[in-house]
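A.B. asks: Each in structure tokens, the structures are laid out below.
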Structure P
Amino acid sequence: MFSFALTLDPTSRTPMYDQLYRAIAAAIREGRLRHGEKLPSKRALCAQLGVSRSTVETAYGLLCAEGYVESRPRSGFFAANYIALEPLGNAGAVQAAEAAPQKASKSPAPTESFAGRTGNACSRTAQAGSFGSMLATSAVDVSLFPYASWAKLYKEVVYNSPALLQRGEAQGEPALREALARLLNEYRGVRCAPEQVVVGAGLEILTDQLVTLFGSGTVYAIEDPGYPALERVLRSRERSVCYVPMDQHGMNAQALEASGATVAYLTPSHQFPLGVTMPASRRSRLLRWAVEENGWIIEDDYDSEFRYGGRPISSMQGMDRHERVIYAGTFSRSLAPAIRLAYLVLPPSLANQWQTLFGRQQSTVSRYEQRVMARFLDEGFYARYLRRVGKLYADRRETLLQAIAAIDGAAVSGADGGIHFLLTLPQHSEAELIARAASAGIALHGLSEYCRKTAPLPSTLVVGYGGLPTEQIPQVVQTLRDAWGC
């Protein structure tokens, strides 16, 4: 039974579907909508609120995508099992609320130093032939980049702001930090003030600063399979790490709780490389872990800008009421790799520590580039560009998936967002798939390259399509089919 009143404001700048989504999500988080409680049908809610069917469908779609609501065939929509963060209490109740695929070990997960580990996930790219690294996950399409607008803003900033030749604030230009705080609040649900934002020349530099903040004795939990750049940072600083396995909902909560780690590095919006989106119930449980362990979660919002079934999933940081989440983002994927501009949103306590340690340093990003980016965000260029490139990637994805569907036995997963997915072809081993593609001039990477202690899904490739021209998709896929004999 629907047990709370809904009011929407048609005069608000926030779209009606977003208001509806936020109201129901908040009711579930706060326990006003309990697990298993049925929501109104789409038709009934349209009549109750006086809104269009598309408004309700969009809101319900987002709630299902984020795991707040379950859709049951021929029965309707029901509130999902959500673990409330407050009040803190019996940890056993948390464990019982979310079923795990298998019983977790009581002993800590294996911990090791990065020293002595080697490997490069991009090692085969240089060996590519005619199609090269078009299917690399690092490639993006810059054909729609607004060069003229960017150049115009840059020229205006350079000519009109000679003061930018002087030293700036270590955290970044106030104008950019204010623009980022507004953008993240509006599009990602991040709750922050400009004073919490730190700007840097890439996430690796900013992550290295976090490693300094946390100290030498910290144990880091990273996703397995996961993003190799983080491993390089931790290895260079000789920090301890435990590899936490993934399941269908993201980082396995029981394995994390048994790991002995106090910092967890996550990509919950679109996990790399599996493409999993972490539902609200798992996010809530991991937030509980951070509070009870006095630990931290680094939320790398990788590829969150691109989703193909609704708006981007809201951030984990926006759910956090105990200031245990550090939000991390970059423009290298959404704009261009050469724009080495990334940012952190630090909880207030860490922002103060950051100022103590790094406040006298020079920002690693040019003040001119920061001011240009601030105007690029404030004047709407970024939002317009994301709409254009998002449509390009959506069309490209659809064309590629249709072409792959003609391959016998091919299975695709993790394709609901971002610009990569997993492709499984059981006819051949992973090594054989890669070797045959390489002989045809196409560089591919296997899922095993990103696995450390977990066994990869057999015969599975990680396929990026950001740098694959749409018009070349039929030829590329046909070349692969010929190479694989399917």
Structure Q
Amino acid sequence: MQLNRLLKDIPIEKIVGARDIKIKAISSSSAETKKDYMFVALRGNTHDGHDFVHQVIQKGAIAVVIDTKFNLPINGITYIYVQDTQEALAKIADNFYDNPTNNMEMIGITGTNGKTTVSYIIENILKTHGFKTGRIGTIDYSWGGRVIPSSHTTPPPLFLSEFFSKMQADKVKTVVMEVSSHSLAQKRADAIQFDSCVFTNITRDHLDYHSTGSNYISAKKRLIELLVLSKKDKKFLVMNGDDETLRSFSLPNLPCIFYGLKNTNDIYASEVKFNWDGITFNLNSPWYKGKVEVPLVGNFNLYNILASISWAGMDGFNIDKIIESISNTGQVIGRFQVFKKNGITAIVDYAHTPDALEKVISTTRELTKGKLITLFGCGGERDRGKRPIMGKISSEMSDYTIVTSDNPRSEEPLMIIEDIKKGLIGNNWCVEHDREKAIMQGIKMLRTGDVLLIAGKGHENYQILKDTVIPFSDIEILKGILNGTKTC
């Protein structure tokens, strides 16, 4: 692609070198840069792409995008100076793939918890209405029969734009995507032309990256800014009206609908009943008032359902088909996924924040006739401050807690567990750092009416130990025990 097309609508400080050049491909990785590539130098937490400019030039890069702090001209190379290379990369990638999100309906979903489930429910609504859909999220990226395991909740810009281009080629009309706080802070989604955005909630998360709660909230707010900047005509917001942080947001002059359990919301649920088979409630909305039954379990899933109904109603979908779709929604892998067999009841859930753990324990407690045993750990190289908080929540709300390992990464598993132990209350807990043995121990403890809650990893099928990624799945271990292929 010609350089001038690639740089369309991108604020350029200056260009040094030839402008009439053709770019073969784009890269922000020095290792992947080849002859006639454009290299975009990004400043990350651990590496600075500007340090690799000499290297990519030797490999044949024909142009480099650098920020204004960098000054290393070498003859024969085109330098594009910009204020922010992360923002530039998103727009360059979008231009390289001919701006695919201009031609598809783009739905962005953000929040601390619930993004994945809401994305699945909305996708199901769309499919019920006959739409060909794409989905980007924590579990996988999928469209047109293709399923690609997820490496990031929201991939880097080059991957995003390539995926969107392929979706467009496959006649996808609507894309549902989770938008993480990391991606918003790193401006990965800056070139996406959003039609609508859903905010599920805001609680403590990712302070290892964002440093402060205010930084985390600011990153989330970026999605609203992107919606405002979008060139689409009919744009709207869907917000959890029971969330105090979201209620405090200064909102743009766009259509916005609030959902929740409080009757001060535009859409709310009343006369709610929970059981192991699902939720029954009265829906109060501008489009429908009456009884709804859904097969998902738990109070948090009720919020996810209300978010999805709110989005679909705002987008003009038929309410009868919305309710039909909601009523047929299946379990999302690793999201309060219930396993029952031979008198054993166990739940696998992705809850890995204090708020999520508290909500999933509260829901499980409400449904449990006997004792509730909670098994969880905390990931390494992540917010250390949440570890004792989660220990306190589990030991206060569960009958028994098994503290184990999650993804320790470069940290020592036992040191992470020591942090968790600082918040534990009482004596009804134990430590088993081997997660598989911990699950087996939890199953052996179960008696009639008891429930084992396995929290933290959900859908994940790996364990990160130091620099090694090994196969590991809570779900597969649990299935093996229940099917008799693994013995406790």
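Read-outs: derived from the displayed coordinates by stated rules, not from any lab. All figures in this text were calculated on a predicted structure; none of them were measured in a lab. Cβ atoms are built from the backbone, for glycine too; each structure is taken alone.
A.B. asks: Given a computed value of 0.10 for FRET efficiency 1/(1 + (r/R0)^6) of positions 162 and 354 (r between Cβ atoms, R0 = 25 Å, to 0.05), which structure among P, Q does it belong to?
C.D. replies: Q
A.B. asks: Right, another one. Suppose Cα extents along the principal axes in Å works out to 76, 53, 41; of P, Q, which structure was it derived from?
C.D. replies: Among P, Q, the structure yielding 76, 53, 41 for Cα extents along the principal axes in Å is Q.
A.B. asks: Suppose FRET efficiency 1/(1 + (r/R0)^6) of positions 258 and 450 (r between Cβ atoms, R0 = 30 Å, to 0.05) works out to 0.20; of P, Q, which structure was it derived from? The partial results should precede the final answer.
C.D. replies: On the way: P: 0.85; Q: 0.20.
Of the structures listed, the value fits Q.
A.B. asks: helix-only ellipticity at 222 nm (-39500 (n - 2.57) for each DSSP H run of 4 or more, over all residues; to 500) computed as -9500: which structure among P, Q?
C.D. replies: Matching structure: Q.
A.B. asks: For relative contact order in percent (Cα under 8 Å, 6 or more apart), which of the structures P, Q scores highest? Kindly include the intermediate steps, with their values, before the conclusion.
C.D. replies: Details: P: 20; Q: 10.
Comparing P, Q, the top value of relative contact order in percent (Cα under 8 Å, 6 or more apart) belongs to P.
A.B. asks: Out of P, Q, which structure matches 16.0 when mean count of other Cβ atoms within 10 Å over residues 410-417 is calculated?
C.D. replies: Structure of origin is Q.
A.B. asks: Which of P, Q yields 0.80 for FRET efficiency 1/(1 + (r/R0)^6) of positions 250 and 394 (r between Cβ atoms, R0 = 30 Å, to 0.05), as computed? Mind dumping the intermediate values first?
C.D. replies: Numbers: P: 0.80; Q: 0.25.
Comparing all candidates, it corresponds to P.
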